[in-house]
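What follows is a set of structures for review.
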Structure P
Amino acid sequence: MHVTDFSIIPIVVQNAHEFSDLPVRHNEDQVNSELAAKLPLSVDPHTYDNSNTKTHLLLQAHFSRVALPSADYHTDTKTVMDQVLRVLQVCMQINCFFAAAEELM
């Protein structure tokens, strides 16, 4: 099975361990809720205080060119973008591995 729906990429990336320590500061759950309302892909509204959800929102905001609400969000986006290529490379390697294994069966 090959994934062609690119909307799944932020969901896969957000769950990477590398982003579990992204800070969600005091009252940022409310800011995340407001940011989510401006973005094309929805997230679970009960997880606005979660690091992985914040990662998803920052990726969407970056690629949708939505203005970020504060300097902290710009810093957090830089942190995410510094790591996201490495995470995507691993995802691609895993996908290639499974594609090759599927062909052998």
Structure Q
Amino acid sequence: MQIIGTVKCRETKKCRLWFEQRGITFHFVDLGKRGLSSGELKSIAIRTSWDELMDRDSKAWAKRQLEWKDFNPEEELNEEPLLLKTPVVREGRKVVIGYKPDEYEQFIDK
């Protein structure tokens, strides 16, 4: 399982803590250190939408002034990883965008 986010993101910290408290191991991908490949982004977008992946409250969104532009979300996310709404939790074909503990239950082996 992967948790994708940044170490400074409050929602990502809560997400990581949720899994740690349940003893669930995960690999953390810090977007501050490395972005996702185009293929990784596409595999996430297939389960949701490109528009849902955009963090419209991020500093990167404001800095790029995307509110006032016509843009391609896929291209923007490939150029600027910090536009990705975090945390992203994924395992196999399952993907959850944002801090949603109720939806994280699907990642627990039953």
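Each value in this text was obtained by applying a stated rule to the coordinates, not by laboratory testing. Bear in mind the structure is a predicted one, so any value in this text is a computation, not a measurement.
For which of the structures P, Q does the calculation of helix-only ellipticity at 222 nm (-39500 (n - 2.57) for each DSSP H run of 4 or more, over all residues; to 500) return -20000? Could the numbers behind the result be given before it?
On the way: P: -20000; Q: -9000.
Label of the source structure: P.
Determine which structure produced the value 28, 14, 12 for semi-axes √(5λ) of the Cα gyration tensor in Å, calculated from the coordinates; the candidates are P, Q.
P
Taking relative contact order in percent (Cα under 8 Å, 6 or more apart) from the coordinates of each of P, Q, which one would give 36?
This value belongs to structure Q.
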